[in-house]
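Engineer: Quick heads-up: structures coming right below.
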Structure 1
Amino acid sequence: MAIKPSPRFALWLLCMHTLGALVVYATVMPLAVRVTIITLFAASLLYHLLRDVFLLLSDSWCDVSLDRGFVQVVVRDGSSFRAQVADTTIVSPYLIVFRVKLDELRWLVSRAIFPDALEADEFRQLCVDLRFT
């Protein structure tokens with residue numbers, strides 16, 4: 001299933017980062033600290049937009065296929081990996097939060113996939129497959 005850019009995910013990221021920056025701005029702390037934290041929010045927003053929304057970074061997931069509890073992922077640089085789908089993967093009609101376990105890493109890798117990143121039938125089928133995996 002080929003993943004394409006998701007305007008809904010971009011809007012969600014923008015809203016969440018803006019909300020965080022507004023909370024920091026409204027908090028009483030030295031100006032230099034506020035500017036630093038808001039700069040970090042902007043860097044985080046830029047990174048996640050490039051990696052997860054516009055799929056421009058080398059580790060962006062471009063294609064996903066599911067097979068008996070394992071997921072095969074093709075990333076932008078052309079390489080691929082196979083990982084085990086974690087029990088903590090979240091599946092809903094609004095988004096999928098893929099949580100996968102790679103053999104070489106101790107922690108789980110997570111990616112969010114919104115319905116507009118896949119064809120409607122593909123998103124529905126992926127939800128069904130993940131629920132019964």
Structure 2
Amino acid sequence: MDYAKLRYDELLREEEKLKEKMNDIEDQCLKEGLSFSEFEKKAKKEAEGLYFIDKYKRLRAQPTIEYGKEWRGDYYTIENFKKMVQDGMLVDYDGYGYYATVNSKSDIPILPSDVTENIIRDDFTHVIWFGR
């Protein structure tokens with residue numbers, strides 16, 4: 001399925017369907033006494049769908065914006081953040097960020113894998129990054 005074309009509400013419905021399907025697969029694997037790695041193989045398609053739905057939900061989410069605070073994270077322009085990801089300086093395991101502007105922070109997370117998948121918003125100029 002091409003999740004890029006779905007609206008936010010459609011993504012939510014697809015997410016629920018995939019979660020239900022994964023639960024069904026998990027139940028079946030448990031009944032058959034299969035290992036977790038066997039479950040992962042059987043649910044690979046659903047897991048990949050949930051991975052991309054998460055990214056597209058964040059792309060389409062309506063942000064809540066906070067102004068007038070100082071955040072403890074590192075502050076990068078979107079372009080610098082993208083370059084750091086492309087240069088291998090940041091990966092998902094390293095932490096998480098939020099879309100931001102010069103004087104505000106949104107509640108929408110951004111991950112390095114969003115950059116590598118080229119699923120990023122264009123309505124924010126900065127990222128506030130919180131490393132581990």
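Engineer: In terms of distance in nm of label points 7 Å out along Cα→Cβ at positions 10 and 98, which of structures 1, 2 is highest?
Structural biologist: Ranking 1, 2 on distance in nm of label points 7 Å out along Cα→Cβ at positions 10 and 98, first place is 2.
Engineer: From which structure (1, 2) was percent of Cα pairs over 16 Å apart, for residues 58-105 alone calculated, if the value obtained is 41?
Structural biologist: Computing percent of Cα pairs over 16 Å apart, for residues 58-105 alone on every structure in 1, 2 gives 41 only for 1.
Engineer: In addition: Where does the value -12500 come from, among 1, 2, when helix-only ellipticity at 222 nm (-39500 (n - 2.57) for each DSSP H run of 4 or more, over all residues; to 500) is the thing being computed?
Structural biologist: Source structure: 1.
FYI, it's all coordinate maths here, none of it is from the lab. Here the structure is a predicted model, which is why all the values come from computation and not from measurement. Cβ atoms are built from the backbone, for glycine too; each structure is taken alone.
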